[in-house]
Structure P
């Protein structure tokens, strides 16, 4: 192994952010594992002064590692990337946050590029547990939708990256509140209403204090709840930046795909039709619907054959994805998923199913996520 002094990699390290590589002592023994958090500036400076080392091979970028990783490893990489993003987004430093967002966005973007179907699967099937996790998970879902839609719209690479980072941070001032609302049975309190109405501007203020200076990024965050009819908030603007409009559509669409207390998630086809009906003629809404399709990966469906299963790959049309059948026509669980091409009339999709559908017992099984991930990565 070849090593480099940790002191030479200061730009990679920040207090409160998981380590991007293992840190070794001068005798090459492991001191801190990748993912551990340096808790203070004093601790970080001590590591520099003691001459700690990093294996040069570990400096390969997250993007490079992800693009080369075997497909079966992608679900685990997704787990780590989401956990890292959550830790970083919940701790805004007094300065330099733009670099932190760039660091957590890089692996997420690489994962979306590597396998868009698996990325969409995250949106439909992964829902955060706990108050802050719900808010961060929704931000990542929205960022995935924004990234894919921006690509379909033909935006330049810098704009796509800016859109992704704006989506990750648009609700940074209300992650905790989002989780509370997801599990709250009663109506909004006056304080909650005020916090919701004010959160775009508060998020902008927090980002500015944390060192974000990109005017277009900040404008998108400030305007992502404005609407063309002037009935949005917090200002009631009728005209917003294109990036803000894209965030708005993706925010609403992905929120409909997540369950909340007393409300199941909408099936993807219903969410798409409602988005289209509310935004006729909108190229951004159209791009989002075309990218996800009516039956995106992660969507449970019933087939003409009587089987039920989960969509694992988008198809040539919005109506004909690839499905992993998980029950037979009688509703009995199959020992292993069976791939079905829904472009074939015998296996055409009859309807989308909610995750709690009684005809799909695997949807309630403790091992469902692992089995579904395996089907998507097959």
Structure Q
């Protein structure tokens, strides 16, 4: 699915407040480091420097990119970049500065941007003064005609601020750091940040499951949400289904921790998760029909997570009158209170899951 679309979520003050909540306290070490462009390119090629997969890819024009290369060549200052040191791998994750880095790497490579429709233009400096000695030059031209300039470029220094989380020992601060530094002028949704930071097997699974036809019918949206909020719903199910007892608000940090924990799960885990979600989708769609969680004023995340958790626990024990039970529960004031107020409070979350399991399957 290549098109995008947005889910019509029900407005919920608790959910909105949760998404905007302040981060917990962290002990963070930040220190400057000066790297030459040649060293940065070497780290990138060896995968020691990681530019995460992210929705906003290289967006600079060739003129913008050329101006940056010219700044290095003439010795003008260039804004610093921010890198995050992952605790386990010691790799450097680019938090802010991918446009600057990609520009340098593309120029050394000789081509501008990624290949499109089999074409990839030569990266020649454009938008400069025609009197500039670098006007229209590719890196190959510099090597052949002005070796000193080529050497100066490779030895140009780009200052980086290295960020390392000291406490707690879980690397969760990266989500908040990325959210604040790499905004590109637009506030990122939480799942967009997770997508950038956690690029392992579990993230791939979430995207695969998000495209399931049964799931799209449950959401009432055949096309993908442009901000990955549908992907986040898949994550929300797994997190509450398997870590409910350890849940603490805010919900967004709980989901981030869960995703970080399962980032690189092996095939056995991924296979079991895939089957669990697929079977639950099939059962919910079969018994409750399309768009079953639009029972008030749009898609209600709390109705969804509690019902999905309950169904997944009882796939072999679904009552014949489950649709009637669900309709009766949805119309009760008790259930409405559980899914429309304080929906991210720890006890409220656990209570609504218990309530739905009891009403629908006991």
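Every number in this text was worked out from the coordinates using simple rules, so none of it is lab data. Keep in mind it's a predicted model, so treat the numbers as computed, not measured. Cβ atoms are built from the backbone, for glycine too; each structure is taken alone.
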Legend entry - Origin of the value 0.00, where FRET efficiency 1/(1 + (r/R0)^6) of positions 25 and 249 (r between Cβ atoms, R0 = 25 Å, to 0.05) was derived from one of P, Q: P
Legend entry - For Rg/Rh (Cα atoms, Kirkwood Rh), for residues 73-200 alone computed as 1.05, the structure of P, Q it came from: Q
Inset, instruction - Supply the structure label, taken from P, Q, corresponding to percent of Cα pairs over 30 Å apart with the calculated value 47. - result: Q
Legend entry - relative contact order in percent (Cα under 8 Å, 6 or more apart) from the coordinates reads 12; which among P, Q: P
